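Readers should treat all values here as calculations from the given coordinates under stated rules, not as data from a laboratory. Note that the structure is predicted; figures quoted are calculated from it, not measured.
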Structure P
Amino acid sequence: HPQELILSIPHKCILTSELSPSQEPQSPAMECETARNLYREYQLGNASHYEPYVTYLKETQPMGQLPSMWSDTAKALLWKIVGGTNEMNQIFPPADPTGWIDHEWIYDCEGNPNNVLE
């Protein structure tokens, strides 16, 4: 059945930006407010409504896994693999695999360059 409901998740269980639809950015590469909201929940620890999810992330997703957190040598190797030196001339996806922190978070979201979690 094309209209059959397979799964329904209550909206209150979804960690979002908590912005109204009219405030949401049009098509951001990174959802800045959702990331900020996740950090706020992370800081709340056991008091967070999303505690099981946040605990799962803390326990299973160590810092440094994103290519944007890798060493310069590792980033250069990844760029060699995707076939380019920047997103304008790369051959393989993902687009700009090393820029999430330096570009999207710090520049687009105005994140703290001294603390990538803020």
Structure Q
Amino acid sequence: VVALGGLQSIPQELYEAARVDGAGRFRQMRSITLPLLKPVMIPAILLGTIWTFNNLNVIWLVTNGGEPADKSHILVSSVYKAAFTYYRYGYAAAFSVVIFLILLVLVIIYMRQSRATEAAH
């Protein structure tokens, strides 16, 4: 939905001008579409990644914690299982700190991207 909104906001005149200049479909994609979608897609991808880290409830309710054969684990469900199934609290705490650091890096990237987007407008 976000990509569709971004695509619809790109003026068709840019594509027409590129066609007149002899640009092919690939060149139009690389020179027009991708640069103009970047401000829309980077925040969507970053927020989607951040939210996915916290989807323990979906994994746990749908697959009962990763079944069959632990194929649908995400990092948070692995921490939960380590702490409350195997009683490895130290391991789960250390793993939680790693997850926090990963999320912190993603949030910093998101904040910088947001500031750059706001400064451009």
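Taking helix-only ellipticity at 222 nm (-39500 (n - 2.57) for each DSSP H run of 4 or more, over all residues; to 500) from the coordinates of each of P, Q, which one would give -9000? Display every interim value, and only then the final one.
On the way: P: -9000; Q: -23500.
The correct label is P.
If P(r) over Cα pairs in 10 Å bins from 0, in percent is computed to be 11, 32, 33, 19, 5, 0, which of P, Q is the source?
P
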